[in-house]
Structure I
C-alpha cells in the first residue's frame, strides 16, 4: 500500500478545494493509505473529517507569517508518517511540502491557474510564485488541471518537463438537472414562464471578469425585458461595488447577488444560460458543473474553456463586454434544451470524477515507481 499525504492550504469554498475533496473521497483506499493535511481547516473541514478510512490533520497555521512554527509542525508530521509521496495543492503548501518532506519521499505539485496577472495579487503572492519557479526542478512531478496551466507556467520560466494534465472531474450524480429545484428557484425569485435566467458562479476576483460581465448584463437588460441575471460568489468588495455602480437601477432588481453558496448544485437547475467572463482560467469547474446540469454556456476563450464546451455552447473573445453580450444573444436564438442535453453528455464522457481519480492514481503510482 502506498502511503500518501494530500496537502492543501485550506478547505474553504473553491474549485481547487472541491477537486481536492473529491480525490480524498474516491481515491482507492485499498491501494493508498491516505493522510490529509491542511494549514487552516476551513468551512468544508467537517466533510473531510467524515470521509472514512483517512487520517486528517489541521496544523493550525497562525496567519500568513507563521513560518517557523508551522514548518516545525509539518516537518514533524511528515517524519512521523514517512509517506511514499506527498501530493500538494497550490503555492504556499507546495513550497512547505518541498521543505518538510522526508528525503526519500516523492513530491507532486498541483497547479490550477493560468494567465494570472500577478500584479493584481500583492507582493506575497508574487514571492510565492517566484519561489515555486526557482524550485520547480526539485519536484518529481507536476499535475496541472489544464493544458493552459502547463503552457502558462512554461512561459513564466517554470521547469515543466515532468508536468502532465489531469482534467478536473465533475460529480455527475451531484450536478444534474433537478426539475423540483428549478421550480423552487423560479418561484422564490418570482420568475414568469417566459423569463430567461443567466447565471454566473465565480468568486468576485479580478481574473473572473466581473466588470465585463456587469457591462454586458446592463446592455442585455436594457434590450430584453424577460432577462434576470444571478451571480453566485463572494470576494473583492471593491470589484462588487464597481459592478453595482455599472448596473445602476438593475442592481438587485434584475441583477441579483446571491453571495457564496455551499450547495451550488441547487441553483444550476434554475439557470437557462451559464456565463463565464474570465480572462484567466485553467479548467473552469463551474462551466463543467453547469453543463452537467444541462445548462448551455457562453464562455470566454481562456484556459481550457473552449475544449470543455466543445460544440455545446458559444465561445467569445475575453475582456470585451460587447463580445460577451453578443455571444449570449447568439445563444438566446438557439435550442437551449437540446444544447443542455449535449452539454451533459459531453461532461459525462470526458470529465467525470472517475476519470480524474483513476488518472491521478495512475500518475501517483508511476511517480512512486
Structure II
C-alpha cells in the first residue's frame, strides 16, 4: 500500500517572514536542513506532497507561468537535489472563508483518503499546531519543525520506513512475521519448535532488528513445513523492509563461538544462492532436525533475493547451529545498515 509525506511550505521549507507573505526573492530563505532533509526523504518509499494554504504555487499540473519567483526558486532548488514532488495541493482561500480544503480540513486530500494509501504509516511535516491537527484528521503522524530539527525528522521517518508485515497462510502453516530493520525493540518467536525459536531469537538480538514471528504449523506431520515456510516468510519480510536498498552496506560477514566457528557471507544483490558447508553429527538439536537448518537458509535466500555462503565447524552441535545463526545475524546487521544521508545504490548496474 502506498504511503505519503505531506510537507507544509512556509515555516517548514521556507522561513516565514514577519508579514507571513513570501512574495519576493528577498524574502525567500530555506529553513536550515530543509534541502538535505528533503533529499533524504526523497530516497525513501513515500510519495512527496506539498500542501499549503498559501497561494502562488500553481496547480498539480505544474504550469510554469503559474509560479511566482519564490515558489519557482523553491521547486527548482529542490529539483536540483533530486527532489520532485509527486503532487502539490493548495487552497488560497482566506482564513475567514469556510473552505473545506483549507488545512487542517481534509477536502483537498480526497484521493489520499480513498483507501489506497496507508495513512497510519504516512506523515505530515509542518510548523504549526494546525499541521498536527491535519495529521490527526488524516489519520497520519505529525512532526513539527521547531520541535524537531530536519535531521531529527529524517531520522525518525527513516527508522519507521524499513519495516514490513508478512502474513502467509497455506494448508500447512499460518505465519505472521513483523520486522523492523532500524529498531532493536521487542522481539519474540513462537513456531512450536523451542530450539528453532531460540535460533530465530539470535537473528533479532545479534542483527539489531525487531522481529516478531508466530507460526502455527502441521507439526503433527513433521517439522519440515514450519521451518521451510518461516524461512520463506522471513525472507519476504526482509526483502520488503529493505525497499529500494539505497544506502545499505549490501554485504556482510563472520563469527566464532566457543569451540565452533562460523563464516557467513551475505550479499543482497537480488539473486539467490546458498552455499552450505556445515556437517552435523546429531539428527536433532532439541526438537529441531539439523537437516532442516540448511533448508531454512535456502528458503530464506530464495525469498529475500540474496546470496548466502555458510561455512561452519564445531564439536557441539548446539554451538555449531547457534554460531551459524549468530554469524548470519551479524552479517545481516552489517549488510542492511544504512549510512545517514547516503542515497547511493550499492551496485554498478543501477539496480538491486
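Quick notes on this one:
- Which of I, II leads on Cα Rg over 2.2 N^0.38 Å, largest value: II
- Which of I, II yields 0.70 [FRET efficiency 1/(1 + (r/R0)^6) of positions 34 and 170 (r between Cβ atoms, R0 = 25 Å, to 0.05), calculated]: I
- In terms of mean projected area of the Cα convex hull in nm², for residues 146-241 alone, the structure with the greatest value among I, II is I.
- Origin of the value -10000, where helix-only ellipticity at 222 nm (-39500 (n - 2.57) for each DSSP H run of 4 or more, over all residues; to 500) was derived from one of I, II: II
Values quoted throughout were computed directly from the atomic coordinates according to the rules given, and no laboratory measurement underlies them. If you're wondering where the values come from, they're calculated on a predicted model, not measured in any experiment. Cβ atoms are built from the backbone, for glycine too; each structure is taken alone.
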